[in-house]
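Have a look at these structures, which come just after this line.
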Structure I
């Protein structure tokens, strides 16, 4: 994993350092989804084949966070399949 420091310009632009771009395979015109979670800004590359799955994951995370805030909890067993866990979480 590469780690680097950057800063935001007066125009609101952030440069992703070259070693990070190289390690992640980021090329010019790469598109990202930008997340703001309590002031923590995250970028995720948009890959056509994974976009639908990414959007569904975001929705699942939001629903889970809402349940946690309401004090609801569900326990999943590590031996469960991803599908079984998804079904449990979406119930």
Structure II
């Protein structure tokens, strides 16, 4: 596995009221979350990069305002085909 190194000011974790470990863990999660949101990585790939389980990754999505599921109009119509309006 390759390593990505990012330089940042030493003061940055303190500015966010985080320990160094918390700052780096959240930064990895934020990167993975954005790549997932953009559709570049699957949830499994993003979870691996973030260093968490896929379930934990998906549970963190709301904190980053990232939807866990994306359905297009065709998928939504297929899912609800045949239901009456009063069944909602």
Structure III
């Protein structure tokens, strides 16, 4: 299995988790910016859903980041989740 498909799997995982949390799942977009040993996942959601994704005191965002970190450990790749707020 190549690196491209592994990144796609993590991106799809993040999209699936976030789509289950928001009111407008059709506006959830997750893009990956690939580096040699790391990958940045840029997450965009509808403006009114940003609070649901971040959660009180950032608890939801932290939970998603932990899952992404765990998936990266298995693949020996560092994943960074960035939630894009100004859309």
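With respect to distance in nm of label points 7 Å out along Cα→Cβ at positions 12 and 36, the largest value across structures I, II, III is given by III.
Please compute distance in nm of label points 7 Å out along Cα→Cβ at positions 20 and 60 for structures I, II, III and give me the label with the greatest value. Walk me through the numbers before you get to the answer.
Working: I: 2.7; II: 2.0; III: 1.3.
Comparing I, II, III by distance in nm of label points 7 Å out along Cα→Cβ at positions 20 and 60, the maximum is at I.
Which structure, out of I, II, III, was relative contact order in percent (Cα under 8 Å, 6 or more apart) derived from, given a value of 17? Show your work: numbers first, answer last.
Details: I: 13; II: 17; III: 29.
Answer for the origin of the read-out: II.
Given a computed value of 160 for volume of the Cα convex hull per residue in Å³, which structure among I, II, III does it belong to? Source structure: I.
Every number in this text was worked out from the coordinates using simple rules, so none of it is lab data. The structure presented is a predicted model; accordingly, all values stated were derived computationally and were not measured. Cβ atoms are built from the backbone, for glycine too; each structure is taken alone.
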